[in-house]
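Once you scroll down, you'll see the structures, which are given as structure tokens.
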Structure P
Amino acid sequence: MANEAGKPLRVVQVSDSHLFADTDGKLLGLNTEFSLGKVLELVEREQPAMDMILATGDLSQDASRDSYVRLDRALQKFGVPIYWMEGNHDKPAPMLEALRGQEKRISPCVVETGNWTIILLDSTIPDDVPGELYDKDLAFLDESLRNARGEHIIVALHHHPIPMGCKWLDTQVVASADRFFDVIDRYDRIRAVIWGHVHQEYDGERNGVRLLSVPSTCVQFKPFSEDFAVDDSAPGYRWMDLYPDGRIETEVSRVEGIDFEVDFTVKGY
């Protein structure tokens, strides 16, 4: 996967689709199959020349094989490599079964392309919601950073490694975030850390490293909320242009012109 000199690598990030085995399945009143379809229609219109897709976790709500098969089928239509990440709602066994033949593209894994290395971590705790990077995960990160061929590096994970300012959501932050950033701080080639899970957009910086989150393809969480709350923002995705000189241009794009039915009275998911 090599790019022409000076041409950026176009990466599309989709996350937190929360699909069900049944295409009528709803999360907080929203049909997740429908909302994903609308986001992917938007991707198709806006991204005729993308180079890869990062699917950064909570791909399924019920961890059903059927939901992974449908998501794979929908993303394969774009004809580019897809890299998969497990989220806290996902289960490795049905994921691996549905994505047979793509095991090397499921986190933890490393993508080498042009001047860039993308390291995908597994931040899940089996059968629990919060994030964690265990000793083996941090060792994988450190080794991958040492051996990275790219001049520029992105590190991706499902859970947020920094607080988002949502009291309820920040109980799920990566527990070993301090140790994670101890590793990150040792390498000056890292340009960005990206994640899903938070169902909202974030664009910040820490020690010169870009910090980015992405909206969900379904329900959005209300920023800066004390208790669980749903936002009225539309589903969306993030695109990133990764330039050979290390620059990153990125924006979030959201579906427009559709009223998505969400049950704002529900206090959890």
Structure Q
Amino acid sequence: MSKQIICQVCPHHCRLEEGKLGRCHARCGKGDTTVSVNYGKITSVALDPIEKKPLAFFHPGSFVLSVGSFGCNMSCPFCQNYDISTVGEDFFRKLYHLPPEELVTLAADHISEGNIGVAYTYNEAMVGYEYVRDCAKLVHESGMKNVLVTNGMAELPVLGEVLPYIDAMNIDLKAFTEEAYKKLGGDLNTVKRFISCSAEESHIEITSLIVPGINDSPEEMEKEAAWIAEISPDIPLHITRYFPRYKMSEKATDTDLMNKLRSVAEKYLNRVLLGNV
């Protein structure tokens, strides 16, 4: 029987044989561990407004060089970037090879345009955390900032590899029940631990996409907002409107409901924002 390696990056703990990919499409077994197969392989790069991450209270009005690869360890049927997050390397005709040193040079070239650093985004960056860690170190050494956009589905030792270099995060809190997280291929407790730990070291903002039939009850929002407030009532919460995408064709979230959920969250949190309305 071939030797199996248990991946320690996220709570799925995929059992991988040599060269076999995990469910994220971005890690494979090698020797006694797992390695990133998407290291430095970029599918998307763009200079974005910082508000697009979304970050509303971190250097507002600035820009950030956003980079993404492929792969994700969740399986949300409403994914906005499913064309890069749900597939592996073989899907792409061409990938940009961007080593950390070249990424930092590219970011620095855009400082005159208002760029403050690098955002690791588009796909789930933490499935290839080694690239984030290596780039983020160099970005800091160059005097720029690091932004991480993530679903928070990573174990704390992996978070510890990148957290010292991350200045700001937007973390998706996709629901506030274990049942919903299981349907989306995730684990709520892992994400809660990730958020709590990150808030101690970094500026964080949280996004909850409100999807009909998954996480749209006022009762759930009340529990979510109360929990966030236990960490800090000043953590910004972006309540974002769902639109049909990928495998979901349900109508967009009702705007009256969005306003109601904001009112619920504002009982506990000082900075609640609506998105996509």
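Odds and ends about this structure:
- Source structure (of P, Q) for semi-axes √(5λ) of the Cα gyration tensor in Å, for residues 33-152 alone, computed value 23, 17, 13: Q
- For relative contact order in percent (Cα under 8 Å, 6 or more apart) computed as 15, the structure of P, Q it came from: Q
- Which entry (P, Q) yields the derived value -8500 for helix-only ellipticity at 222 nm (-39500 (n - 2.57) for each DSSP H run of 4 or more, over all residues; to 500): Q
- Mean count of other Cβ atoms within 10 Å over residues 65-72 - structure with the largest value, from P, Q: Q
- Largest in mean count of other Cβ atoms within 10 Å over residues 169-176 among the labelled structures P, Q is structure Q.
- Each of the structures P, Q was assessed by distance in nm of label points 7 Å out along Cα→Cβ at positions 25 and 41; the largest value belongs to P.
- Label whose coordinates, when P(r) over Cα pairs in 10 Å bins from 0, in percent is calculated, return 7, 29, 37, 22, 5, 0 (choices P, Q): Q
- Which of P, Q leads on Rg/Rh (Cα atoms, Kirkwood Rh), for residues 9-48 alone, largest value: Q
Every number in this text was worked out from the coordinates using simple rules, so none of it is lab data. What you see is a predicted model, and the numbers here were worked out from it, not measured in a lab. Cβ atoms are built from the backbone, for glycine too; each structure is taken alone.
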